[in-house]
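Next up: some structures, all given as structure tokens.
Nothing in this text is a laboratory measurement; each read-out follows from the coordinates by a stated rule. This is a predicted model, so every value here is computed, not measured. Cβ atoms are built from the backbone, for glycine too; each structure is taken alone.
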Structure I
Amino acid sequence: MPNGELILYILYWGTVCLIIAGGFWFAGKVASSLILKLGKKQTEQGLEIYHFLAHASKIAIYAVGLITVLGTMGIEVGPLIAGLGLSGFALGFALKDALANMLAGIMVFIYKPFKLGQVITIGVDTGKVKRINLRYTHLDTEEAEILIPNANLLTHNIIINKKIK
């Protein structure tokens, strides 16, 4: 291939790759902002989930875009995808407790078994629900603040204390 044709070939495929990368970058920004816009209607406690989902969706779209660009450039992406899958499996196994708490936190936000300010009992711990995040539910007692991992909320009975009139 003569030098002039090689330069045109590189410019053509370089431009194609830049357009693809720009499209995925734009799609990631749009998806993230749409998710955050949906989250604005939620309470401050529920907003944390939307921030997490917006960030995760943006990273996922960027990763797909990167793999698409690499494939367009002629790089074999099959082994890369297999390696990412194995890495994801190993990382998920190593972080299984943290992921369990996070997924349980999402379930707590979706099902809302109790509200902020209610007095609940989980196992031997009783306190007023002060804060709920993706990892812990914070109970406030007279003596201390108790952090209950959200995975415990799915495996233990939750007693919601009511005042009887």
Structure II
Amino acid sequence: MFSAWILGIVGVICLGILLETVLPEGQTGKYVKGAFSLLVVFVIVSPLPALAGALKDWNPDFGTISADEDFAAKSAAAYAEGKECELEGYLAALGYESDVKVVVKEGSLSKIDKTEVILYLSVLEKDEENTHISKAAEEACRRLKVSREAVSVKAVFVRENADGSS
């Protein structure tokens, strides 16, 4: 199809050169050249209807296209790790030493399924422990934009040595 189209264009160009040399310069020559110009346009656009018909019948097979699961898992893990570091830094700015574990919902790149926070607190009374746990949970929810059910906070008590180290 493509080679026939090219041959048609080459034939029309050769015919045009022949007409240019044979035709007189008068009014008749202008009319013949105008009609020939229309013929050139028709020859150039002649494959368009066939191409449009072929595109109409074109049915690509998308069954072979699939997501790169390894890339998605690595992206979700990188997102979770970034959120863990962000929340640990934020809680450190509030005065809490912590470890954070963020779990991204399976099949998602950024929807947080659950968050586990471990607070390292010095020995406190029970009501102070609950206050710190509640505050850390509230801040985690606000910072990660998740519901309270998605956040669990545990307190681990550390004893400080006489020199202030744990």
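Below, the figures for the structure above:
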| quantity | calculated |
| --- | --- |
| Of the structures I, II, the one that -19500 was derived from, the read-out being helix-only ellipticity at 222 nm (-39500 (n - 2.57) for each DSSP H run of 4 or more, over all residues; to 500) | II |
| Among I, II, which structure scores highest (criterion: percent of Cα pairs over 29 Å apart) | II |
| Structure from which 2.2 was derived, distance in nm of label points 7 Å out along Cα→Cβ at positions 92 and 116, options I, II | II |
| Among I, II, structure where FRET efficiency 1/(1 + (r/R0)^6) of positions 4 and 36 (r between Cβ atoms, R0 = 30 Å, to 0.05) as derived comes to 0.90 | II |
| Parent structure of the calculated result 6.8, given that distance in nm of label points 7 Å out along Cα→Cβ at positions 12 and 100 is the read-out and I, II the choices | II |
